[in-house]
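These are the structures, in structure tokens.
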Structure P
Amino acid sequence: MNKSYYQSQDLKKFKNISDWSPDLGKKFFDYYNSVFEEGNLSAREKSLIALAVAHTVQCPYCIDAYTQDGLERGIEKGEMMEALHVAAAIRGGASLVHGVQMMEVYEKRTM
């Protein structure tokens, strides 16, 4: 039983999430699609951001989708990896900055 919990073919079923709640599903997809339209940021830039966020929230479906989307938009592997490193640096920094709280508690308790 080496089957992964996440199945890549399930990504194609994402549109079906509206089946049990059509009104909310429509609202979500209307919003989702409008977010990725060209605006102050290009669709290409938004795809890179989405790829980085997908890694941060550890969503294999999103990683799959935005890797594919990036390829379709001509995003190179070096750009993808750089976006991933930005996400990793922010995530790591967010963990480390909480060390300030640890340091303060330590100092208060050991005075």
Structure Q
Amino acid sequence: MAVIMTYKGYLGKVEFDEDADEMHGAVINTRDVITFVGRTVKQTRKALRDSVEVYLAHCAEEGVEPNRPYSGKILLRLTPELHARLIELAAAEDTSLNEFAERTLARAAAAA
């Protein structure tokens, strides 16, 4: 079972490696690879913070913009029929498709 830790908006997915007696993590909401390891929860949280800070410092030194956590914008490709049905459902609730989709996805995420 994985656990999610956060630091500066970066989400670190952590899994326990029983053989190594360590927690291994990777940042999951950026395209760049950021990993970290710890033996305790406290060490693992510190490792996430340190890894993100090293990543941000490296980007600054290289003069490149770091990949930031997701912006909150997504592009969905739907069938025309589903698109039309979602527009109908949103209109029936007197809301925009964006608001309807955000509410529906938030309910699905909360139920997961």
Structure R
Amino acid sequence: MPAAEVIEELRKRFKPENARNLSATYLITVRGQGGGSWLTKISDGTLEMTQQAPDSPAQADCLISVEADDLEEIIAGRLSAMTAALSGVLSIEGELGLAMQLVPVFFEGQAPFI
């Protein structure tokens, strides 16, 4: 599945009620087929995802990098993000606590994001 489709699936899964007390900016980089980077702003129950140009420096509180196929596995629930992070499949830089807060926002009912 191309990265843009995986990102669109994240948009669909966004639960505003679980993001009411969260204000953070993430840079999600999806490597592989149709890869790219999306600046993801979550602010008090709202979501804004903007694809970034390849050489555009983006300021974010948390950087997340993952292969498109691996992100698809995480979204499908076949790979826990914690396992992906511990094995180096999913890379997280910045505030780890912010990455953990994505679980109820996008993955309610699944294992923790990291």
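Computed from the coordinates by the stated procedures, all read-outs in this text should not be read as laboratory data. Nothing here was measured: the structure is a model prediction, and the numbers come from that model.
General remarks:
- Source structure (of P, Q, R) for helix-only ellipticity at 222 nm (-39500 (n - 2.57) for each DSSP H run of 4 or more, over all residues; to 500), computed value -15000: Q
- Per relative contact order in percent (Cα under 8 Å, 6 or more apart), the highest-valued of structures P, Q, R: R
- Per Rg/Rh (Cα atoms, Kirkwood Rh), for residues 9-48 alone, the highest-valued of structures P, Q, R: P
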